[in-house]
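**Student:** Structures for review follow.
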Structure 1
Amino acid sequence: MHPNPAFRQMPPDRNLAFARDQGFGTLAVPSDGAPLISHIPFLLNDDGIEVTFHLVRSNPICRLVGDGLSARLAVQGPHGYVSPDWYGMDDQVPTWNYVAVHLVGQVQPLPDDALRPMLDALSERFEAMLDPKPRWRTDKMTPGVIERMMRQILPFRMAVEEVQGTWKLGQNKPEAARLGAAAALADSDPQLAALMRDPPDAKPIA
């Protein structure tokens, strides 16, 4: 996480809402060598205290979990290069603006019977984003096929103990400079530009 406090003012509920909406992140766990990393879709519950996900059985992370394993789930949002020419100010340097939220906690295995409901919830969550497309559901599969496929994956949960967020959107620059950079990004990265024009942490939280 970026050390500048100007970029770390987002309250936990907004960070959790961002992570929940993204639904995809990078799971990192310690190992004897370099940290092990997996890129996973996930579900974050309404209370923001539990992440559920699955891993392919052959993933080495599965063998490390045991009864519990410390982990970090990094969730990436819009990001992009910012040229100093866009600020309209002298003596500026290039930078990279971005949004990222980290969830830290303990990963634990779930019982086998938790897998099918998790898969159904995951597909329902992401199929809903495709409306008005009719929803795909596991019961559309030939009997026996989904059961065979599920034998290759394992269900897990992460109990969220810490929430960290960085929303680096030019809040440390004068408003005119921030808006100038946002205007320059409007065509190439409209999502990042919109956040830079109106940084969420500049608004009161209801």
Structure 2
Amino acid sequence: MNGTTHAAIGAATGFIVASTFDSSPSSTLLLVGLGGVSGLIPDLDVDGKLRGKMTLSHKMIQTVAQLIGVLMIIYSFYEGVSTDRYVGIGIGLGMIILSSSIKQKHMLTITGIGVIAGGSSLQETWLMLFGIYILIASFVPHRSYTHSIVGVVFFGIIASHLERSLGINGIFYTCLIGYISHLITDSKLLPFNKRGVKLFLPISSKEI
């Protein structure tokens, strides 16, 4: 199932939930948006299509890191004193060397760390948990844990904290059902899907 369909089903879920809760127009719009996003979230895993769309280009990060490294070397060479000069030059060289090994697949990990840091700074539990979700997703294969009951439960916890933070009824149900809709439409319950989802990981790796 392609991303557009997943998002559309999730958005429809948000609209239905909003109608059930008799939400205001602004809350309805929010729920429709959250439903669409939730319908895409399981594809954040390492080979998922969403990964490349939500992360920055690794080439841009490489360029910025290398530029900072060069500037640090120059600054340390001219302004550093004694040991500090060599430490600064060493750090600059390290940044240049390490940045050259950054690949696009590493960007999701970097994004997860950034989201965790942002959530910690804002003291938003849901955002920190979402960062942890992204970080884990950056290491697991496609259609594995993000497409399992474990993923559903973890995302449900994130959704419950988000609803508590925003104080808008229906966020939990919208996010949870939107997420589950992705798993259903990727499963073998639909006859045109050749692959299914490993719903019961880590207990069973059988595709359903």
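No value in this document is a laboratory result; all are computed from the given coordinates. All values derive from a computational prediction rather than experimental measurement. Cβ atoms are built from the backbone, for glycine too; each structure is taken alone.
**Student:** Ranked on mean projected area of the Cα convex hull in nm², for residues 18-65 alone, which label among 1, 2 comes first with the largest value?
**Tutor:** 2
**Student:** Separate question: Here helix-only ellipticity at 222 nm (-39500 (n - 2.57) for each DSSP H run of 4 or more, over all residues; to 500) has been calculated and equals -7500, so which of 1, 2 was it run on? Please report the intermediate quantities before stating the final value.
**Tutor:** Details: 1: -7500; 2: -23000.
Corresponding structure: 1.
**Student:** Right, something else. Can you tell which of 1, 2 yields 0.15 when FRET efficiency 1/(1 + (r/R0)^6) of positions 34 and 82 (r between Cβ atoms, R0 = 41 Å, to 0.05) is derived from it?
**Tutor:** 2
**Student:** If Cα extents along the principal axes in Å, for residues 98-161 alone is computed to be 40, 31, 10, which of 1, 2 is the source?
**Tutor:** Working: 1: 39, 32, 15; 2: 40, 31, 10.
For Cα extents along the principal axes in Å, for residues 98-161 alone, the value 40, 31, 10 is produced by structure 2.
**Student:** For structures 1, 2, calculate distance in nm of label points 7 Å out along Cα→Cβ at positions 114 and 130 and state which one comes out highest.
**Tutor:** 1
**Student:** In addition: Any idea which of 1, 2 comes out highest on distance in nm of label points 7 Å out along Cα→Cβ at positions 42 and 146?
**Tutor:** Looking at the calculated values, the largest one is 1.
**Student:** A value of 3.2 was computed for distance in nm of label points 7 Å out along Cα→Cβ at positions 10 and 154; which of 1, 2 is the source structure?
**Tutor:** Structure of origin is 1.
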